[in-house]
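Next up, some structures in structure tokens.
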Structure 1
């Protein structure tokens, strides 16, 4: 997937509060190759009132396809804050904390 697509789609997602259920218009969902993924953006509630934003990527599919998608997102968003990927087709969640 092209970098410009990831940049524009992530930037166009509405920001929701962490813990709320994302509505359809707050989710970017797509199948790319043999991988299926969903992306959401959230505001993290912090006691210091500093706004922190999180981008969450859930992805499923063959391990090599999940890794390909993750690497494409890493080129845009940098190193994930949380990434614990499985070696099977199960769904994984990867998150980036943005400041």
Structure 2
């Protein structure tokens, strides 16, 4: 199975440690170079999301918080004020609740 280089998107072998463009596996294992974009957080960013039309880097704690707030806002817009109401709405729409690791 071939994979793509994260720098130039050329196909490279799954066991290759570098690409002809100059990218190497050591670059991808380097610690994150961005800080979390959440106010007053100095943690290292682990992922990013699109918020208000721009990309925001977030640590895993604030990534979960961002999605929790998005879910609560969506439930509130539907008039769902309790977890039971949310579960009932999911059941009526033949959807299953997501399970999160905590």
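What follows draws every value from the coordinates through simple rules; no lab data is involved. Quick caveat: nothing in here was measured; it's all calculated off a predicted structure. Cβ atoms are built from the backbone, for glycine too; each structure is taken alone.
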Study note, to complete from the structure: Calculated from one of 1, 2, Rg and Dmax of the Cα atoms in Å reads 13.3, 42, and the structure in question is 1
Point to revise | Parent structure of the calculated result 25, given that relative contact order in percent (Cα under 8 Å, 6 or more apart) is the read-out and 1, 2 the choices | key: 1
Review point. Here mean count of other Cβ atoms within 10 Å over residues 34-41 has been calculated and equals 19.5, so which of 1, 2 was it run on?
Key: 1
Practice item. Tell me which of 1, 2 gives 0.7 when you compute distance in nm of label points 7 Å out along Cα→Cβ at positions 42 and 82. Key: 1
Practice item. Could you figure out which one of 1, 2 the value 11.4 for mean count of other Cβ atoms within 10 Å over residues 74-81 was computed from? Key: 2
